[in-house]
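Listed below are the structures to be examined.
Each value in this text was obtained by applying a stated rule to the coordinates, not by laboratory testing. Just so it is clear, the model here is predicted, and its values are computed rather than measured. Cβ atoms are built from the backbone, for glycine too; each structure is taken alone.
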Structure P
Amino acid sequence: MDRLKRATVFITQVESENLTTTCIGTGTLVSYDGLILTNAHHSVLSDSCPGDILFVSLTLTVDEAPVPKYRAEVVQSDIGLDLALLRITQDFDGRLLERDSLPILPFVTLASELSVGIDDTVTMIGYPDIGNSPLNSPRGTLTSFVAERSGGDQSWLKVLTAGAESIPGTMSGGGVFSRDGEMVGVLTSAPTPSGTSSTDCAIIEDSNVDGFINNNDRCVPLGGFISVARSVEFARPLVQAAALDLRVTSLTTPSFNVQTQGTPSISTPFFAPAVVNNQPTTVLRSAPAGTDSLFLFFDYRNMTPETVYEVRVTVDGIPNEALSLPPVRWSGGTNGLWYIGSAGQTRPNGRYEFRVFVDGELAMDAPAAIDVGGPALEQPQFANVTFGLLDQNGNLGGSGYVLPTGNTATARFIHRNMTPGQSWTSIWSFNGQRITASQVTSAWQDTGDINTTITNLQPAGGLQPGNYRLELFIDNSLSALGDFIV
């Protein structure tokens, strides 16, 4: 345990002009020559954290406060995943250090694969305040996994301390460790932007140099209490690239500013029982008893890497922390279709309500709700929409979700429990706008034993580059949808 603690560092971001603190957090040394894994939100230059110097304080004695020793630079970052890799490059006074001039620093090993499961014991290590106190290292349990489009079924690890005590936001960026002492996750809690109703921050110094520490000084964002960690699966490419002095071109640069044309918003929430290629298999109105896979989907617009989103889940009106997601950085781009949920975790019967918050504000007119319980119902259903191009023999070919420009897009989908004469509708959209002329409502025709159906889009002027969607309705209720790109 001492080795893990000594590898934990305290990070202070400051402005070079007057050394005013702008952001703080925890990090973990992952190499003997000064690579530090941490969160991006308190280390990468941004509107929320405008400092241009990163001070690194080391744990010289495990039962004492950290000691400022070095300066570091961001060498890799992924803003959406809220991960950053720093390298120690200077001493505390700003003198450049050759890499081989550093002493051999204590460091931890990243797990080669996610080696922990639900109910496994883990240890969380980080600094519990603004750097005035020794490390905090509570033990706890991995309670669940949260899936989202950023990384699949194990995008987030939900953690709970043994005594259910809170994990403060300043521990964000610290490590989560298995029984074997391997790092399996990075504690994460993103502060909401300043000026919102849920801003978590602290005034810690006389930033305006007026001789007083009061509300006129800078409020340093801290983040709320922590209950999730990013899996080190997402951090490994950053560490490998930095070790080879490579820059991963798909990742964001050390400073960022994304311009949008409106305020962030979400719309059209619905539930699905499974996800295939980031698409919902079908739309659920209710779920049977024993359901162990459930996902909330919604459309989003005008999001940025600095947007903070949160999902609060209740079951029969009681908050369910295992299914909820605390405030974290957005990682899905500006516009698109998002999902969050979990698989392989049986849900108790009850009424589930999901509320999504964006930058600390409720982003839904009403909660997305679904009832779980009762027998499985054999209801009419469309599912598994895929796209392609028809060949001369009538076979559908192509990648499924990316099509070349041309004259026609073809969709294939599965149908179940449909009865002859039942009303159904197909509507195509382009770049978020429905193509009115594409809407077709008709009576279902019996297709015998065949359980798949094909429908086409042939817009005037052909398929233009952009984002397309097909929505399928049964009796005016959404049953399935699919997105593709041309």
Structure Q
Amino acid sequence: MSAMTIFTMTIRYLKKHFQHLFIERCASGISESEILWVLTVPGIWNDSAKQFMREAAQNAGISGDQLVIALDTEAAIMFFKSNILHKRLPGSTCVDVELLPGKKILVVDDGGGLVDSSVFQIQDDGKFCQIHAASGGGWGCVQVDWAFTQLLIKIVGAKVMLRFKQEEDYLELCRELEIKKRNFDPNRTDYFRIEIPISLSEIYQSMTGENISDAITQTSYGIKLKMQNRRMLMDPEVMKSLFQPLIHDLIEHMHGIFKTPNIQDTDIIFMVGGFSEASILQEAVKREFPNKSVIVPDNAEYVSLLGGILYAYQPSTISARISRYTYGIEGVRKFKPRDPLSKKKIIDGKEMCINVFSKHVEIGETLMVGHSKPELRYTPSTHDQLIAFCLYSSTSSNPLFVTDSSCYYLGKLLVDMPKVNGRTSKQCGIFVKLIFYDTEIKVEARNEITNQVTSAKFNFLGQSEQTLK
């Protein structure tokens, strides 16, 4: 089963579940056209992954014009503004948490699998400008689950664990661990208790002929691990060791952000996501950054959900973003001696260089939402009446050719170029500009003779959407 099918089925189920609940609770009913759906995604996802989720939602029956894609950290900063502005929260390590123009906030969304972070600055008009691009990694709380699984494998062996994972009890064990790891107190001195399903003991005994209690005592943990009445007792130090690798990686990541010149004076850390509720993580962050206000709201796991709704109503609150990629149009220019011979092509008797990356936006550049970048002029290299302008992204700041390994094809804009006063397309200039909206790029091409504008929004799976005129 493909990933698209799985995500589509999941979104369709949630959509139908909501509709049933709404019908039950609201006698007046609601029309499908009255619903604006919001889908939150990690900001560190690339453009293709975000578009993948958009297509999954559309396949699930959500119309594209009724769908908003919100980034988790932007949803979180919307919640921050709505619920924490001018408020004093318990647990803050600094006295002043009032937001004033110029204040900078590091948002850390630590959920299940990923950590998504970004830095925002409050503007004079109350809007937020992103001043550090989304970044993060796989340091979510599932890493604790993985570490706990590795501990069990040391006790019962990989084959037993593989067999146990086929049982429903395995999911029950995961659920119990999910609850207890959030409530784990790093300062406790007594044993941490977690119930081990009897099915694991039975599978272990049937496959090895031994008792699981004996297996626990034979591990290198010694008295730090023991079995008592179907419960595994873990010394607090053992439990802490399950958290340490991911906490270390997250702290190092945050230090890296704060080393950025324009980020060093950020004095507020806003932590959201389910794992942010864990005391062991909160204490580690506060201990590592004693001069910063560390704020964790109640029910931190729901912040992106609630903030996503706020974002859908006021998307313009995010006034600027940092470009995570370099964007450009494939072009042609005169061939230069230093150019690769493979790029040389004779066009109308002239030596030309093809596949040139004509840069419009550079990675790390600040993009004002809804504003266009300066136009660049292109002269078509053919006399065709239909000209294609191909858009590419790159992880490099200065790619030379669209065929470079860092470049990714996004789509093409088709421009109709009829003869005007006997002049062919090759004799007309085309001005192309990029406009960055909430989570989409719009490309506009203007004929310098007729001033006719052709535009399209791009599908980041590598297919252009319908051309708009």
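Here helix-only ellipticity at 222 nm (-39500 (n - 2.57) for each DSSP H run of 4 or more, over all residues; to 500) was calculated and came to -500; which of the structures P, Q was it taken from? Mind dumping the intermediate values first?
Values: P: -500; Q: -10000.
Structure of origin is P.
Matching task: 4.5 is the computed value of distance in nm of label points 7 Å out along Cα→Cβ at positions 65 and 137. Pick the structure from P, Q.
It was calculated from structure Q.
For which of P, Q does distance in nm of label points 7 Å out along Cα→Cβ at positions 81 and 121, calculated from the coordinates, equal 1.6?
Attributed to the structure labelled Q.
Comparing P, Q, where is mean count of other Cβ atoms within 10 Å over residues 337-344 highest?
Result for mean count of other Cβ atoms within 10 Å over residues 337-344 over P, Q: largest is P.
Identify the structure, out of P, Q, from whose coordinates semi-axes √(5λ) of the Cα gyration tensor in Å was calculated to give 46, 24, 21.
Source structure: P.
Looking just at mean count of other Cβ atoms within 10 Å over residues 153-160, which of the labels P, Q belongs to the structure with the highest value? If you can, show how the numbers build up before the last one.
On the way: P: 21.1; Q: 16.5.
Sorting by mean count of other Cβ atoms within 10 Å over residues 153-160 in descending order puts P first.
Thinking of P, Q, which structure, once distance in nm of label points 7 Å out along Cα→Cβ at positions 25 and 409 is computed, gives back 4.7?
Answer by label: Q.
One of P, Q was used to calculate Rg/Rh (Cα atoms, Kirkwood Rh), for residues 145-328 alone, giving 1.00; which?
P
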